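Peer 1: In what follows, structures are represented as structure tokens.
Rule-based calculations on the coordinates, nothing more; no lab input. All values reported here derive from a predicted model rather than from experimental measurement. Cβ atoms are built from the backbone, for glycine too; each structure is taken alone.
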Structure P
Amino acid sequence: MLICGIDDAGRGAVIGPLVIAGVLIQETDLPNLVSIGVKDSKLLTPAKRNSLAEEILKVTRKHHIVRLVPAEIDDVVETGAKLHRLNRLEAHAMAEVVKALRPQVAYVDASDVLPERFGQHIAEEVPFRVQIVSEHKADRTYPVVSAASVIAKVERDRLVAELRRKYGDLGSGYITDPRTVNFLEQWVRTQKPYPDFVRRSWKPAKKIRSDHNTSQKKLI
């Protein structure tokens, strides 16, 4: 039986894309993922993720990646019901992965507080019969989802590294990173609108711009 695992990277970031990745494998080959040391990407160092990603692609049959750029995310967030709409956008992206890989069973790391609902939203967009197993922390439960989490994280890291080479040290892209905060603060001081790789609808990004505008008014 062909199964796939699907996971994301960068959902909470303020800079860079949200990356959805899926890997397809024969169920009987799952022990191969375990033997190469696959685990949730958050538990691995960047160097280990990079080397493991190469091994994952050797033991899986196929993989597929969907990249959601900040403009797509801002569009759904700014139309209201942020979390619900973002969940639907991500479910749509995961459905695209399922359609590309065509598994019989798809294991997904659910973004919705109701994992069954998230799985249903994916299934609604797939034009063929597939069992969707949607669970929280699936990246720690199922090796095939752990493998997908590694591929997603490596791809997002690659894209953020490209931005870093072009624009300077913008950190990891998460608001918890002081380098990311500093980059955004410097940007609003020296530029006008945020660049297209920033999620302008994110509250932290809005607050940094609002604080800057307030400080400018006080100087007038």
Structure Q
Amino acid sequence: MKTRYKDLTGQKFGRLTVIGLKESHTRKKYWICQCECGNIKTVRSDSLQSGAIRSCGCLKKEQDKKNLTKHYSHMQSGTRIYNIWQGMKRRCYNIHDPRYHRYGGRGIAICEQWLNDFNSFYDWSMHNGYSDILTIDRIDNEKGYDPDNCRWVDLKTQSRNRDSNIKITIGNATKTLMEWCEIFELDYKTIHARYTRNGYTGIDDLFNC
């Protein structure tokens, strides 16, 4: 006499879709299932129907990774690099941040991989020159925070890259006023005051001392 059982073929349990019954000489029924990730797993009938098993194991791996990431991020809380990451998010997405109008308010955003994952930002930083004496700088001030547009620089380099810097083109070279003063060995405050008063009317007028 054949034992009656409920046919689960075609049914879905979590990420598992039943594709057929596995031959077995025991009273327990085992089903061959395909996971959403593509893996095949054999699962006992009661484990499927009770929800005890909902994937081939990939679901647990993903959750473990999330828990590890959350734990690691928590362990980094209060560190300088974690505060830099949080600061980026505040000035780009918090309308109450006093710097928002210079960042998020004019369309500056953070790439998805950094915005949603501190570890991704941390790993990039560690492989791209981070140190406790450097700050994060956007190479192109019109673009956002992402691996292709960011670097770790000293404060002097960063200050030269600000939108407020006075940039002057002489010949084929465009440099900040400060850089030209260093090249010509001139006092920056004197030249800046002259520029503020007269604007740029030519190399001789501005830099002739």
Structure R
Amino acid sequence: MYFMAKAKASLARLLRTRGKEAFVQSLPKGARLLDVGCGNNSPLRIKAQRPDLKYTGIDVGDWHQPIDPSKHADRYILASKERFADEIAKLQGQFDAVISSHNLEHCVEPAAVLGAMLSALRSSGRLFLAFPCAESIRFPRRYGTLNFYDDKWHVRPPDFDATLAAIGAAGCSIDFFKKRYKPPVLFTAGLILEPLAAATKRTMPAGATWAYYGFESIIWASRP
């Protein structure tokens, strides 16, 4: 499973040059990384890709974790939804990088969580965010999630412009942003496979359908 996770990360970096795996790969050796909303086996996936990183994961539960996260995370924190932002805030100034992939849309206090993530960055620290675009509330319904409300745990789509403004107000600069991320190879695959996806009412593998529709908003930022 470790080898498979590493291979998947390598493929993802090639197909999604501004995705989470590409961001993680760009970090300096031994960087301290905070993964906010670290479900879906993220501790294993990141440590398989970058075993040198000092990895801390925080979530509200063991969300889709087929392997005990503490086996791979250097530190693993569980917090209630109501205390999530407060627990992140306790980590102020400790990290070289913070990633939050499809987490903000699940938060009951997304602005507070974003503020806490920004405060967790050290000087010269970097931030990665990915979340569903606001337009996804009008996308077709698909198994695997394409319409925002296909996921019953989604609360509300983050406001993209307000998110950029909050990052700037915290003294960070925006290094890359795309409101609807459409990596070319995956977009082409999604275009070709869309008739099948529509007929079966499913999203296609590797994020091809997401890329075709521009489901994800992506932001890279850094603290000077």
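Peer 1: For distance in nm of label points 7 Å out along Cα→Cβ at positions 24 and 176, which of the structures P, Q, R scores highest?
Peer 2: Comparing P, Q, R by distance in nm of label points 7 Å out along Cα→Cβ at positions 24 and 176, the maximum is at Q.
Peer 1: Using relative contact order in percent (Cα under 8 Å, 6 or more apart) as the calculated read-out, with 18 as its value, let me know the right label among P, Q, R.
Peer 2: On the way: P: 30; Q: 8; R: 18.
Only one of P, Q, R returns 18 for relative contact order in percent (Cα under 8 Å, 6 or more apart), namely R.
Peer 1: Work out Kirkwood radius over Cα pairs in Å for each of structures P, Q, R, then name the structure with the largest result.
Peer 2: Values: P: 18.2; Q: 22.8; R: 17.7.
Answer by largest value of Kirkwood radius over Cα pairs in Å: Q.
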